[in-house]
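Bear in mind that the values in this text are calculations on the coordinates, not laboratory data. Bear in mind the structure is a predicted one, so any value in this text is a computation, not a measurement. Cβ atoms are built from the backbone, for glycine too; each structure is taken alone.
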Structure I
Amino acid sequence: MGREGRLPVVLVPGWALPAAAWADVAADLAPGREVALLDLPGQGERRAEPPAADLDGLAARLLEAAPGRALWAGWSLGGLAALAAALAAPERVAGLALVAATPRFTAAPGWPGVEPAVLEGFARALAADPAATLRRFLALQVRGAAGAAATLRRLQALLEAAGPPHPRALEAGLAVLAGADLRGRLGAVRAPAAVIGGGRDRLVPPQALRRTAAALPDAEAVLLPEAGHAPFLSHPGEVLAALRALLARVEGARTAREAEGRA
C-alpha cells in the first residue's frame, strides 16, 4: 500500500510516447500517494530494452515494474496493456482506467475502430521513414479536437525530449494494436473501471468506449465531447476528476470490506 495507506497509481503511456506524458497528472495525484510512471519497453527511459513479443508479454513486463497492488491507468496501447494486466494478475490491479483505449483497436464487423489498412500503412511507412510516420501519428491524435494545436505541440515536445523509441518497439506495438482482441474477456475483469475518452477521437470512437464500459462488470464511461485521443493533455482537469472518482470507489469499497471484517 502507498503513502498513508492510500492505493498507489500506475500510469502507462501509449504507442511511441514516454510515460512522462502523464507527468502533470502524476504531480496532481502524487502529494498523497505513490505514483509510478511506467514506460513501455523500448520507449522513454526503457528505450534500450527489447520490446515485448506480444500483449501478454507486454503486460508481464509492466507487472514486473509495478507496485504490488495499484490502480492502473493506461492510455491507448498502454490501456490495452493495463487491461491485459488486470486479466493476468487481478490481485495486482485494484482499479482500471482505460484512457482512449478499448479491448480491440482495429475495426471489425459490428465494432468501431481504426481500419486495419490504416495500421498496415503505418507499418509500411514506419520502415521507410520513422520520423515522418511519428509526426503523422501525432497529428492524427489531435485532428478535429478542441485545442488541437496546443496538444500537438505538447506531444511533439514529449517525443523530442524522450528521444525516438526503438524501431523494434514501434513495430511490436503496431503489431499488438493490429492483432489484439480482448472483447471476449471483458466479463472476467474484477476491478472497478472507468473508460475515459474523447468525443472527437479519430482513433478510438466514442461508440467503442461506451460498448467497452457496458461490457465490463463494474465500469463507468466518461466521455469528453471536445477531446481527441489525448484527453489527459487537452482536458487534464476532467481526466483527473475521473481518476479521483475511480480511486474513491476502489478505496471506499476496501474500507467497507475492512469494516465488515471487524464487525
Structure II
Amino acid sequence: MTATKKECFIIGSGSSLLDLTSEEKDYLNNHPYTLAMNKYLLFYEKIGVIPKALFLGDFHFPAHKVFLETIKIANKVSPQLIYYVDDYYEKLFKEPWKNWKWNLKERYQLYKKSNYLPPLMVHYSHLKFFSAKLRDHPEFIWAKSFKDELFFQRGSLSTAINLAYLIYPECDIKLLGIDLNKNPSFYEEEIKQRSDLTDHYNDKIAKKGGCHATVVKTPQGTVLDRFSLIQKELAQQGTKLLCCNPDSLVVTKGLCDYVPIIG
C-alpha cells in the first residue's frame, strides 16, 4: 500500500512502535516522507521500518557516537538516507581546520569529560546541516527557512517538528512513536547492553522530573506549552500537527488530534 495524502511522519522512539501492524509497516516503508529521530536507525530492525530521512539535534555526548554509528548503518541502506544534523557536526567533522581553535578545545573537553576522542573527519554524502543554538528561548522562535535558527524547547521533538515543516511543506505532520507518557523506548532492552550510548544528561533530567525528559518543567516551559503556537504556524500553510498514538501525552492533553497511520 502506498501513500496518497499530503502527510509526513516524524518517527520517535516510543514503545508504541512495537505495536505497529504489518500493514502499517508496509505503508510506512513505501511512504516518501518519513523522518526518524536520534537513535532510531541503530535499532530499526526491531521495528522493521526504514525511514527516508534521519534527524539528530543533540550534540552532548554520547550523541557523537550515535551520529557515527548511524552513518555506518545508513551507508548500507539503499537508496541512501538524507541525514539532517545540527551544524555542530559540520564544524567538528566536515572541515575541522576551518575552526581549528574551537576544534582543539572541543576535542579536549570531550576527552577530559568523557574519555572520548572523535575521528578527525567524517564523510557521508547525504549530510545536511541546520542550526538550533537558541536553546529554551523565552520567546517562540520558528524557522521559515534553513537560514533561520530552528525552534528548540527542551528536547529534539521541537526541532524535528520545525525541520519537518521545512522539508515537507504543505504536509500534515503525523507524530509516530512520540509517546511522552512514559520514559521507556522501543529499544529499552537493547540499550542496556550499550552503556556507551546511554544519555546520562537526559536520564538525569527524566529521573529528577519523574517523567519523560521532554516534558520536565523548566522556567521557560516545555515544547508542549508551545503546541498551540506550532499549530498556528502550520495552519498558515494549511496543515496540522497530528499524532498516531491515542495514548500519547500530546493527545490526552488535547494538544493535537489523534489520527490513524493509514487513512
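One of I, II was used to compute Cα extents along the principal axes in Å, and the result was 51, 42, 36. Which label is that?
II
If mean count of other Cβ atoms within 10 Å over residues 31-38 comes out at 21.6 when worked out from the coordinates, which of I, II was used?
Here the read-out was taken from II.
Can you tell which of I, II yields 15.6 when mean count of other Cβ atoms within 10 Å over residues 119-126 is derived from it?
Only structure I yields this read-out.
Suppose helix-only ellipticity at 222 nm (-39500 (n - 2.57) for each DSSP H run of 4 or more, over all residues; to 500) works out to -15000; of I, II, which structure was it derived from?
I
Can you tell which of I, II yields 20.4 when mean count of other Cβ atoms within 10 Å over residues 63-70 is derived from it?
II
Work out which structure the value 0.10 belongs to, where FRET efficiency 1/(1 + (r/R0)^6) of positions 47 and 103 (r between Cβ atoms, R0 = 25 Å, to 0.05) was derived from one of I, II.
II
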